[in-house]
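*Asks:* Next up: some structures, all given as structure tokens.
Coordinate-derived values only; no laboratory data. All figures in this text were calculated on a predicted structure; none of them were measured in a lab. Cβ atoms are built from the backbone, for glycine too; each structure is taken alone.
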Structure 1
Amino acid sequence: MEPVARRRYDAVLFDLLTALIDSWTLWNEVAGSAEAGLRWRRRYLALTYQAGTYVPYEELVARAAVETGLAAGTAAALARRWDALPPWPETHAVVAALARRVPLGIVTNCSQRLGLIAAARAGGPFAAIVTAERVGYYKPRPETYRAALAALKVDPARTLFVAGSAADVPGARNAGMTVYWHNRIGLKPLDDAVPDFTDTSLHRLLDLV
């Protein structure tokens, strides 16, 4: 009898708001246009990466809104509609299939409350949902990735990380994981960081895991 081939990965970790969820659409709707939404989102991401240690997520989103010329109540309007965040079309099917093979986890820069709401929109089941608020640091600081690895009790070298944002590529690689960049909207790499795999959908994960 031939030996059973060992799986390449023992677990898969996901970024949430870009890799599994189409958060861009909701941000654009709340901002009033795709252009305003993009400016807002880019500024929020910049503030998050600069923060490092956790400050309230909702405060950063509100600050980014005001700094990009949006009304002061825009961030609160986004939070009120958070449970309408749409998953990408294939998210539920791919996540369900992967969950039958290996444990899955989420690593997100959300607050705990908003992270759990968004994770529910992504389907599941997820064995671990790690938020920046819970850990005390924002990605791409290594503490967030390490917390998820510890929660799943897996070796980073045997874990595939599915990035959505550009900063997750070097962040997850520096934590020792193989990186699949779900670059749905054609973002530019950060600091010339090169993922191990790049695709515009999640479907290829079913061939890798």
Structure 2
Amino acid sequence: MARATPPIGCVLFDVGGVLVELAGISTMLEWMDHRVDAEGLWRAWLSSPSVRDYERGRIGTRRFAEGVVAEFALRVDADAFLRGFAAWPLGPLPGAHALLDAVQPSLIRATLSNSNAAHWPRVMNEMGFAHRFDHHFASHLIDRIKPDRDAFEHVVATMGLPAHEILFVDDNAINVEAARDFGMIAHRCVGPDETRTLLGNLGLLA
């Protein structure tokens, strides 16, 4: 089996799309009357002032909803948006917990997730991810957001590992590119199966 080179000390997981099933994209596109495609929506979402402020913990949920409705010109009001938004995290993807349990115990397991006060408690507690990691870097708790460089800087500084010893897995190509530019080993994976294949090829599974 191929081994990871250079040695990897930490596997850093995105949560949504890698470990947790997310809804919302199709709904948002419908609310926007399909003026953009899914990739265009993600790029707009990552650069949205309202999204960035909310997912950095700087504004409340109501102000966030009103901002998104205005910025994205949604054909629903803030209340309807919030009802849909609360249900976006559907649950753990099949095999997610087993994948985390299979990671070599000598490795640090951590999350780096753009999240928020509405979704994070559900993901951690209801979906059973809180105790499966050594560190959690949730954007609204650390006031840093992907793909900004300071999010990756914070991870490195907190864990005391050089960037090149961290394997970052995300389902979003924009975030993967940013992590690579920072110096991490980064790969785009969608779901636990693709992630398990990657970790297996790198010799990181027990």
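*Asks:* Given structures 1, 2, which gives the highest value for distance in nm of label points 7 Å out along Cα→Cβ at positions 46 and 142? Present the calculation step by step, with values, prior to reporting the outcome.
*Replies:* On the way: 1: 2.8; 2: 1.6.
Comparing 1, 2 by distance in nm of label points 7 Å out along Cα→Cβ at positions 46 and 142, the maximum is at 1.
*Asks:* Supply the structure label, taken from 1, 2, corresponding to distance in nm of label points 7 Å out along Cα→Cβ at positions 126 and 190 with the calculated value 1.8.
*Replies:* 1
*Asks:* Now for a separate question. The value 33 for relative contact order in percent (Cα under 8 Å, 6 or more apart) was derived from one model only; which of 1, 2 is it?
*Replies:* Derived from the structure labelled 2.
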